[in-house]
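For reference, the structures are reproduced in the following blocks.
Any read-out appearing in this document is the output of simple, stated calculations on the displayed coordinates, not a laboratory observation. Predicted model, so just to flag it, every value in this text is computed and none were measured. Cβ atoms are built from the backbone, for glycine too; each structure is taken alone.
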Structure I
Amino acid sequence: MQWEPVIGLEVHVELNTQTKLFSSALNHFGDEPNTNISNVCTGQPGSLPVLNKEAVHKAVLFGCAVGAEIATYSRFDRKSYFYPDSPRNFQITQFAHPIVKGGHLIADVEGVPKKFTIDRAHLEDDAGMLKHFSGFAGVDYNRAGVPLIEIVSTPCIFSIKEAIAYAMGLKAVLQYLDVSDCNMEEGSLRIDANISVRPKGSSELRPKIEIKNINSFNYMGLALESEFKRQVAAYARDPDFKVIESTYRFDPETKRTILMRLKESSDDYRYFLEPDLPPLILEEEYIDAIRQTLPELPYDREKRYLETYGLAHETALILVNEKALADFFDVGLKTCSNAKSLANWIVVEFAGRYKESGKNLWSSGILPTHVASLVNKIDSGEITGKIAKKVADLMVSAPGKDPSLIIEENPNFKPMDDVAQIEAIIDQVLIENRQSVEDFLAGKEKAFGFLIGQVMKATEGKAPPPLVNQLLKQKLKCA
């Protein structure tokens, strides 16, 4: 408890352009190995890069969204390294003059907003992918040349919860801008985490460790926790201990960080100006035109949900952090006035029904208007909440089917509307639960809730709760 982590994140985001950053080869995940390639992708002698205009647009759009300075002059550099997945033996990146400078992101950490500072974001191309088999290894160059923006935070993150909140907030912004699908399982968003530790209250920045290629928020949390404990333990054993800046990876099985290699310096990469690309010059009018196209961003949407609809903070955050889910909710709101109930059915009831299958509501085939209709039927008293849950089960098994049709096809889903029948059941419940009646008459309010529950149980959830409440109160006054 006497130590705190100092964390900076480098987030690598694959842009969802149609073609690669410097060639006309297709940018598409999941195709047969080495089919989406060109002379540029494979580093053939004499091949020349040509910059993708769409990638520049998406980088500028991101910079505008985080309030950054968009450089009217930026340029590309060569970063030399020698791995089998890098066919040219260098990467084309923006080292000295990035396209995006500064910026910030606001994200909630346990319900409290925090402003995180971004240092820079730059364009670069991705490497290929090594694939290991039982007796040999191969290289798939389909990913070589895919456009990336690398978003580098300042070391402004001082807890693992803050790191996860920042990363999730960043992912949401990228999805709202539609610059990337941010699919971490497919590698569209990968995180390198830099971490050092220091005594609480100190402002020093000690030597750091970089944890490479983290592909889930859960693993990032576990990796940072492991590395934090490792460094703290080392300082505890020896106050004069010095961290040697190194690159680590996270092993999900042992839940520990494992040394890969000592950290390279910028000199090791032998950066120099990319001779085959001219400087990138942007006009202010071009930048302003892109800025005017910004959509409603996650933090603004969250504020709207809280202030306009009164949603619980946790519910609003769940919706906002997945753009497709928030879009689903907004469409449902067009035909449903009960925002709180609609949100609850989306993030609790339906999400719970898809949890084990790994599927999600927005791609299930269930229409937002159908969920809204289900909520409206509860509010109007056409069905009870208990019946609605059974209807929801059938909506999941038959996606796209209107709840009105499901109710029409199932007579048992129609609520009891015979007042005399409900009164008779209430009378029987009062006879069988005399002690609860006496408790209520003695001032114990919980007894009333118990009696309501017994009536609903006896009616199999078909009796309208408001009617049950009214009739029960009338009978207890006469008891």
Structure II
Amino acid sequence: MQPSSPIQVFDAIRALAFVGDLSMGQPIDHSARTAWLASHLAAAAGCDEAVQGHAACASLLRWSGCTANAPEFSDLLGDDVGGRRTMLATASARAAADFAGSISPLAEIHCEVSGDIARTLGMPAAVELPLRHMFETFDGQGKPLGLEAARIPLEVFIVTVAGDLEIFSRVHGLNNALRYIAERADARYPAFLVDAAHRHAVDWLHMLEQGASTEPMPVPTALQDITAPLELIADVIDLKLPWMTGYSRRVAEAAQRGAAAMGLEPAQQQRIYRAGLIHGIGRASVPNGVWDSPGVRSEADAERLRLVPYWTERAARRIDTLRAEAEIASFVDERLDGSGFFRGVKGAAIDAEGRVLAAAAHWVSLNTARPGKPALAQAEAVAALRAEGDAGRLDAQAIAALTGHPASAAAASPADASALLSGREVEVLGRISLGESNKEAARSLGISPSTVRAHLENIFRKLGCTTRAAATLKALTLGLL
């Protein structure tokens, strides 16, 4: 198993914010603008600097759990990205409440995963707890628990007001935004926060239009020396599609092996590995229905797919410590003959790092089963990859490095992690993480559905989870999958 690739925890938070914004159909600066508004709203409401910082961090991580329930949103709405964009922009307080009432299980998944992400990142309880209750409301009608107002962290209300102000003002205009927020006073959030927003909204939004949210955000002192594994970003990205569980890690590991076999410098190998981990950020912008379709359904869908590496580069390059990796990742779908995307460049315009990553990503794709398209057998995958080289689309040297050095067996999990689950429980979770139902997992493993259910109960208890998405993420983090 590739050693962990650490980045500063605040950079990890910002990367997760980009993934969340794309998943929710928002501009990639939505969470940053919301965080800025939340910190200023907290200050205007008389909260101290600690609360201001907690509200800002919770704003950036607010949508970090949305890849986890994308399959359910896709089933419910057809278009998980467009549907959630519409949901957030719904101005009618009654319509928004009615919709929220229909998605309680989805809210549970989202809140558990975002809370677990915060805990994995080492966030204080004042950030983690708001994320676990982000859809609770002042009137006690929220989700997932319907908590009364006194039991809901204040940061929840601050972030929600800030988020509504950011979205409504952008979509409906400032005056309408203030009216819509006022209609939700003492229902969705307390009136005193609405009053503070009314007093300052004009100035705040003017400052945002002048670029206030793009200025370096003060990093809370407690976070300055903390790092987080970049692999966590990869795992969160992959939660969007169950059949892609562990996909970004496999691309990163294949790319690193290929780079090593080609004799690239250790620093290049590390950059390529990290680029592989983040190369799928842009996938969040494309609805699950498009990814799950065995073929491209329309020109609009094709354009969305072509823009995936563009969104990856656009988002990740805003983080200085990932700028080089973002550039490499943006070449993942380019081809030497100019037939790739999003730039359509060819030949010498694609450097060695980009060539290796492109070949590695295609290699992993050939070896990954997806709806309506089984994974190729090893010999077939090798032949298909080499055909791409013969046709002049992928780099022949990178292909030789990948196919001449097959992946070694997965390294054993650390003893303390592997001791958590039995071998059979790992097998069950492995099937469930790929989106299989209890019956499908039972059929795959040759056991009864009731046995699968019993194993899942044990898995959830041992991992401290209540949803399959949260169990998948925790198992990936621990190296169990």
Structure III
Amino acid sequence: MAASRIVIENCAIATVDANDTEYASGYIVVADNKIESLGAGKAPENLENVVRRIDATGHLVTPGLVNTHHHFYQWITRGLATDHNLFNWLVALYPTWARIDEPMARAAAQGSLAMMARGGVTTAMDHHYVFPQGSGDLSGAIIGAASDMGVRFTLARGSMDRSEKDGGLPPDFAVETLEGALAATADTVKKHHDASFDAMTQVAVAPCSPFSVSTELLKQGAELARSLGVRMHTHGSETVEEEKFCHELFGMGPTDYFESTGWLGEDVWMAHCVHMNDSDIAAFARTKTGVAHCPSSNARLAAGIARVPDMLKAGVPVGLGVDGTASNESGELHTELRNALLINRLNTEHREAALNARQALRLGTYGGAQVLGRADNIGSLEAGKLADFVLWKMDTLAHSSIADPVTALIFGAAAPVSASFVNGKQIVENNRLLTVDEDAIARDTRAEAQRLARIAAGS
């Protein structure tokens, strides 16, 4: 059967390939769910079975944005504990989070996904680690929400087994047992993980953090992930308090502790990595361990400024993350492109040379694909890769006087998304989702947020 083709032409293109190839005016040909060809000027003539032509005059086309760290459930607890550092914020919110159930998880996932997708995210991930007893099929609800939205998705199936009685931060009723967490994680991988080239759903093994999981859960979690052939994710080196916690409890810093438990490697990526010394960065580079950089969340919780320029120079794979919307209420990844550039320029060593516009775009696209282990099929616009891309409207009042469209996208106001495609299918048109009802999601998330607040207040 002949492939159905979509032709996009008359647009600026930033491919984010290995050579940062760009076209001031070019075209992309999509055949079914893959990019068939792209280049400068007009599309080839006499293409067969063209079902749609898009005149993208005034637009910049980039790879779809890739989110590498998030906590969807936090969509229904936004705006709380707004003046806390990480540990105090967690202590304040864990008792509320531990009351979530399946309808809440699904509504929160829909809200989180909708906000990202309408802003150019084509691949999302969720690190979900709160599984109250009797709460239903939370993983299934989250995966179902992503499927309905039409985004490519990685569920990082999290877990916690170190509660307050063991010296951790979560309340005792908010954690799983070691055996229960491992069994449930294995079941989620076997039920939902797709290892194929064009997979829409993948699963990673993801114990929450050094201060909420036991050493044994980290060690056995790593063994489980590698036996199943899936990736591994956790939080690391986020705050000075975490550094102190690791030294007091384990006699070493977070990076050394992770290495001792099998948690460094090219199949691992960690969120934040703010407080990293030279030897930590060298260890990540040596092992090709990835980093999810979350600039807005790090600022919201006063965690600090990650050494992203040094990581990139050393060869550490780095992507961008929204992080949970209880610590980044906007819930958008395209704003992180700008924030990553600006916040890293506050680094007193690198200043204006810290990051440039094209490096920021690479963090949000190809860098994210690297840390999710999908750089061979997404993250850049190249023939043979999956057709995940965004048409940013750059001829509006906000951007039209900036000559370079990539500079306009990164330094300027948030650009309108005229169209977003995932796997060759359009999911956004003129900043509105085509696959779901945004207004219904807004109503549902508000209702579930209010229901959770009532339950938590009555506990």
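Observations
- Comparing mean count of other Cβ atoms within 10 Å over residues 295-302 across structures I, II, III, the highest figure comes from III.
- Source structure (of I, II, III) for P(r) over Cα pairs in 20 Å bins from 0, in percent, computed value 27, 58, 15, 0: III
- Parent structure of the calculated result 13.4, given that mean count of other Cβ atoms within 10 Å over residues 287-294 is the read-out and I, II, III the choices: I
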